[in-house]
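Take a look at the structures below.
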Structure P
Amino acid sequence: MRILFIHGFASSGSYKAADALRILCRPCEVLAPDVPIDPHQALQLLTRSCRDFRPDVVVGLSLGGFWAQKLRGMPKVLINPDLHVSTFLRTRLGTNTYLSPRQNADTTFEVTAAQCDAYHALELTEYDSLDEAEINRTVGMFATHDELIHCHDVFAAHYPGQAFWYPGTHLPNFGELRQHILPHIMQLTSALR
């Protein structure tokens, strides 16, 4: 199995959830690129990654869930997706520190108002081209005690029957991934074969 893992805000491809997926889905290949904060660069990188890597499933966490949702035609599991990215990013304007190591060794990055505006423009097309097939290949996983993002209701409205709760907080630990999220990854990939 091939998995494209898309990390969240201020993170990187070295985030521990990518390694957890490598262990839990053995044998598998997990591609976990460092996604730029600039939305146009991010979308280009992820579109190219899907074309070249040809994942069986995309797993996106938080901001990564926003990006995964945009990748039409791909089976995907969105974990605590931030579907209102521009609103969240406006609270983080200025210099921010990465929370996990990046391949290029950068330790900080800038969030600008122009980036927030660009994310907002992408949000306006977030649910375009949703048909039954797209809905059925998209699963949303939502932590019961998410302290950061609260997008269950908007996801459930656009993806009826595809939103699931699990006990946990915004960033799932290994046990939560294994017990609650992995079964949905496996079910989704086997159902679409």
Structure Q
Amino acid sequence: MKVNKEIFYHAYSGEKVNVGDILVFNSDTHNKMYDQVYNNEYKIDGIDANELLINKKRNNDKEFSVDEFELVLNTINNDAFALRELALEEVRSSKYPSYPSRLSCLYVTKTKEEAINWTEILKRNKKECTQILALELTGEIFCFDGNLMKRQNVSYQKHLENAELYWNSIDSNNSEIIFYGEAKVIEKEEVYEQNISTKG
């Protein structure tokens, strides 16, 4: 659906922006999810989770330090996320090229309260929300069923099947709103550890 200067909200985790700034999202841009898919890796002293587990099995070592446990947990979580998003991009680019890529779009909400709720989701995914933004959007928005976005360690074929369901969920009642176009910052609120205070 095309929008022209319509107001939406966003939990922003990038470099802080100012009122009046223009953010552009299109097929030539990458969002934070792109980096999480293509550039994330987890290691301790140069050792990844796979090598860690192989060494522990070889040495019959069943004890895990907190750091080792975090390494395995973060790796499993990130791999499930990356495979999900790669499958979504594969299905989108081959079957639904008119839809925006989830790796280059902007995720927005209809209300400020929904954007504030996203700060907790970002925190769980080890991202820090820096600002809640009110944005004037000009471009296109698409609504999909965000309930289909599950991090699961399943086969890639299952990820592809789930991706097909997601791209066919347009106009779902449980919407995830993604945007391509220009977003003008019209209001910002700084996000601190427990507070959100207006800095108009």
Structure R
Amino acid sequence: MSLLPFVEVEEGAIERKRIFALRQDRVRSGSTGREMRVDRILAPDWVNVVAFDDDDHLLLVRQWRFGTREFSVEIPAGALEPGEDPLVGGLRELVEETGYTPVDDAAVVLLGATRPNAAFMNNRCFSIFVPRAKKTRAQALDATEEVEVLRVPRHDVDDLARRGAERCANPSAPMTNPATADALMDNSLVLVALQLWKLHTLEAG
């Protein structure tokens, strides 16, 4: 049997939060006719930034994450304003969180976009690449943000990601260096952006 799209029957009431909205809708299977209720998170599009400084260090940000209740090491990122160009929004987030700006705006590249979780979210996450950036100003953080900027040599990025994935898979395992146990990358959107950057680098030769 070939699958058919679900039919939207009824939209539920929206429950608005600070950064997203919740809605439960009624849908009908186009294949079986069965009706059901589905939960949806309505969120703005996001953008994250793979940026290197003049010393070929990847710019990372370390901050407390309320979902996991622990520190997370990520690349600069944030929500796009309605209708905002991903390149513009990405550079805005880069300078706000790190104080770094591109050495050459024309070299900034849109790597692509992915769906954070298509099962119940409607948004996209765009990823951009800044080949060279320099520190030009102080951070300009929101009132709710506390962000530490980290610089990691390009050749250490894969190891940071590998150790982050290992820690996420087995959080109770002893760390080889407990003092830096929370300085690891295990955010899936960060790892996707880094993979898109690697593919872009290979294609660029």
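The numbers here are math on the coordinates, done by the rules we state, and not lab data. Given the structure is predicted, the values throughout are model-derived calculations rather than measurements. Cβ atoms are built from the backbone, for glycine too; each structure is taken alone.
The table that follows gives values for the structure above.
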| item | result |
| --- | --- |
| For mean count of other Cβ atoms within 10 Å over residues 32-39 computed as 10.8, the structure of P, Q, R it came from | R |
| If FRET efficiency 1/(1 + (r/R0)^6) of positions 24 and 88 (r between Cβ atoms, R0 = 30 Å, to 0.05) is computed and equals 0.85, the structure in P, Q, R | Q |
